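K.L.:
In the part that follows, the structures are each spelled out as structure tokens.
No value in this document is a laboratory result; all are computed from the given coordinates. Keep in mind that what you see is a predicted model, and the values were worked out from it rather than measured. Cβ atoms are built from the backbone, for glycine too; each structure is taken alone.
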Structure I
Amino acid sequence: MPRYHKLGKIPHKRHTAFRKEDGNIHYEELFGTVGFDGMSSLLYHLYRPTQVKSIKDSYSVYPEIAVEKNLKSYLLKGFEAPKTSDHLQSRISIMINNDLNVLLSAPTNLEEDYFYKNTDGDEVIFVHKGSGILRTFVGNVKFSEGDYLVIPRGIIYTLKFNTNNNRLFIVESYTPVYTPKRYRNYFGQLLEHSPYCERDLRFPDELETHDEKGDFIIKIKKEHMIHEYTYASHPFDVVGADGYNFPYAFSIHDFEPITGRVHQPPPVHQTFETAGCVICSFCPRLYDYHPDSIPAPYNHSNIDSDEVLYYVDGDFMSRNHVEEGYISLHPAGIPHGPHPGAAERSIGQKSTDELAVMIDTFAPLKLTKSAIELSDGKYHKSWIE
């Protein structure tokens, strides 16, 4: 969470008695990250957030690995991932390493009757298709197509969709997701040359407070296991919260591209960063304006990074025959670049309408069985003239 936020009722001083109308106290919870050194919020509950009634058998969601050590370029047809009713069961891991997990999801249920908490990692959910409300215990955020939903680890939430036509591209990071350091000052404020600023970020603006007792299921992910807990009170019983640890939304359409006289490198498209990867947004923009510029990117070697591109919309200038929902993987160790004819086609062009999300990892990715099932099987040969 890049800035202080407050919602609901909170006491004047922290760690003091904050009483209800009946004279009893609210139950304070410090919701923090990175021990006591990271971003945190203080929450005030109607009931103790510790009242566990039962725990059901746990099950693994670690994906089946098909390619452990990869040095081959792949193209996956993401929209061929099957639609599945249940929100969690619809999540398909396609690439993974010790830093992050890349997933596709196409849920058709409008909402589940359980809540979810990911304690393994922060989630960045890119909404390719669909709209609705991210409902959390610290407030709600409306979302629509093109939104990134940044959900810190430990947030209890559920997604409420407006229709059953939904496509999500999800990055699960095992280290915190931050705004890019190059765009922040000493105090954490986004600088003038940043491609977006704090007013582009949408924070929780509606706090649901449920004064309810009963049986409330929270499915909790830890170490790639799902544990089903039943609590005695509604998890959305928070009357107020303040701090820096909140979910938020940011629209890819509010990203302002940085352009130049000649082709700009991928870091100018950076949108988020973690200790294990960066996430970038390629958006409609004017091309380079040097009279002899080649707008298409030059060939480059991925010496240290696997590159994952998720194609959202528009005609991606450096690729041939790319459709929405396609995903390319260019592994570290070998060069890649524009497809035959792409560089030549780009000369003299004034703008592009491409829209894509890119992940550059700092460690190699493993491919899952699901990824291989979505692969076209021939992408690595697509540069042959």
Structure II
Amino acid sequence: MRPVVGIICEYDPFHLGHRRQLSLIRDALPGARILCLMSGCFTQRGMPALHPPAARAEAALRAGADCVVELPCAFAVRDAENFALGGVEIFDRLGFVTHLCFGAESDAATLLPAASLLEAPDGAFSASLRRELASGASFAAAQGRALASRFPDLSEAFDKPNNILALCYLRALIRLKSAILPLPVKRLGNYHEPDLRADAFPSATAVRAAFLNGDLLAASGACGYDLPSAPVCRPGALDRVLLARLRAMPPDELAGLPLCSEGLENRLAECARSAVTRDGLIEALKTKRYARARLSRLCCHALLEVTGALLTAHPSPEYVRLLGFRRESSELLSCFRQSRIPLIAKAADGDPGHPLYRLDLRAYDLWALGADMPAGLMCRQRVVVV
């Protein structure tokens, strides 16, 4: 069988850098099939995606991806380690994915020793990590500094956003003892660069900024296709829903949110009563220890009613949903029949009583609310065929 390359992605939106990745895969593995595992309505940074999943999946398929399936929301809105682990576990349980392709500023051989150390930390590394945490640093910053002290020649590598996620992918492959081969591609441009004109391959951050500022032409140019102007869920569209939810949550429910501990639930309750926007809330909560990314995901968990108990009860993905495929690649769908994880081809085939599936339905309905659409979006969304 020909190679099948998996990509864990968000495509918010799909842009020229993503198109380049698909092209590099074709160059490295001629004849390979490309399977994209994409976040749905909400992303790893704790925000709603600009465009609905079907539109983003179609863009990837028209650019050359063979099939797009959806990463369940419970894993799409997690920290980098669990986001990566959920995605890699799906590919591993599918049983036919041969390679995992991801962007990185460094090659796999450079990052693999660090990934192995993180999976099996020795006493010296653990002590170094504890010292950094005791200084008040966030976990991500503390881990990066501890790695830099162990691998001083690579100290700058551990600050790079794509390398941080690449380490998580490599750790997941090690933890699962997966036979899937890593296939990193060199990331070009600045991951967080907000200026669309600064790079030949602009970041998704820059594309979103241009789109939201009304420069649809420039944003579309950076994507290589016409970005749809609607439906769109803009940042801030769900702020009032979030604040209403937080103000109504009793202390025990706030404490039950994932990673809401050490008294953070008390500060969250207090700040939610005075904040009038999501950004204002996060700014009031932010400290050296609690980074903006973690707080953003915390707000997303509150909005979507994700609890620590839910994630503990369902630590692994239990299904994937089909978003779209290319007609010429339809034989790839037959591979799912032998998998150790079910493929849901139609929303009606899912179990609305299943806690993870119910979360997916809720995420779609909230996204639709932010986009001025009626509820039931997931059930109305058709599988994209190009």
Structure III
Amino acid sequence: MNATYDGPRLALDFDALAHNWRTVCAAGMGQPVGAVVKNDAYGLGVAAVVPQLWALGCREFWVATLHEALAVRHSLRDAAAGAGAGAACILVLNGLAGARPEDFAAQGLTPVLTGPHELAPLAGYAARTGARLPVAVHLDTGLTRLGFGAAQLPALQPQGALWRDAQVTHWVTHLGRFHDPEAPQCLLQRERFVQWTRQLPPALRSIATSSSVFAGPGWHFDHARVGSALWGVPASQRTTPALRPVASLHAPVLRVADVPAGTEVGYAGSYTTPGPRRIATVALGYGDGLPFSLVNRGHLVLAGRHVPIVGGVAMGMVAVDVSACAPGEVRPGMWAEVYGAQQPVQALAAAAGVAANVLLALSARLAPRCAARQEEAPEVVA
């Protein structure tokens, strides 16, 4: 059906997702690549993107929580039916987090152990079940967030209790300056990762993410896990191959008004027109994930032009100056591109002073899905 134009709509481009997946896999030079789909696939929707990634050949998915892991498993119920229930490896970055090892085993899930405190819950698992639990282990090489530090490596040695109850599949670390893998701090983290994993039993070594996967074979080790790059959001300050935006967000014009010089626009007169202006009100605000900081900053795209945001950001509305457009060119019911093919999400995020993933994850998660990207009203997907 034809949509009413009462609020923003999100569209997903699965051809772009396929392009980005192939680009990442090519950069990984044959090493296994896992998709990071935490926070409901960065807001894009696990139910929508995970089956697509499966069809492209992805067999490993990384999430934050047990609840997210179950959502991924459910999304693959039909797509992976012919491959067997355990064909997809799903790893949970927050570890056991108070859940029982049996809860993970029952669904074929792999916790990423977050520190020595997670060894005690594993104790006796093999005796109770007759099997060892597959786990990954996070190594804290310098981010100071999750993982085992240098002083705790003895607990991971083969003679330790861990190996009686678990089988380590991956050694994992994360860069503190992930956007710049060649930063001295990242090089130090890589060296620690090399030294530490040499002391530990063999398992897949995973350090490469959406930035370092493009930084050359010195970062690939045995495995890469990639999130942002799959959605077309560059994660590196350095040159990366061309990625295509998967998500596009559009919002409708509610009103267009010609106003004289000296007209206040927005709460508290946050903008005053310096001359006669044509102002369009767009149904998009901070309640839809548009950063509140975009006061007289940033642009939307209307009629093929980047039109400036003027005034403040209300809960469900924002104003743009469309004076550069011809009379009648912008009208109620037209759809402004917030981000997408004409304006990448990172451009609007930079204007707002936030990371691109912050804007993407919030706005994408809040917006209803639609079937197409276009300036006329998109068709709403029920």
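K.L.:
Identify the structure, out of I, II, III, from whose coordinates Rg/Rh (Cα atoms, Kirkwood Rh) was calculated to give 1.05.
P.N.:
It was calculated from structure III.
K.L.:
If you work out volume of the Cα convex hull per residue in Å³, for residues 21-108 alone for I, II, III, which one comes out largest?
P.N.:
That would be structure I.
K.L.:
Have a look at I, II, III and say which one yields -6500 for helix-only ellipticity at 222 nm (-39500 (n - 2.57) for each DSSP H run of 4 or more, over all residues; to 500), as calculated.
P.N.:
Label of the originating structure: III.
K.L.:
Identify which of structures I, II, III gives the largest calculated value of FRET efficiency 1/(1 + (r/R0)^6) of positions 29 and 69 (r between Cβ atoms, R0 = 25 Å, to 0.05).
P.N.:
II
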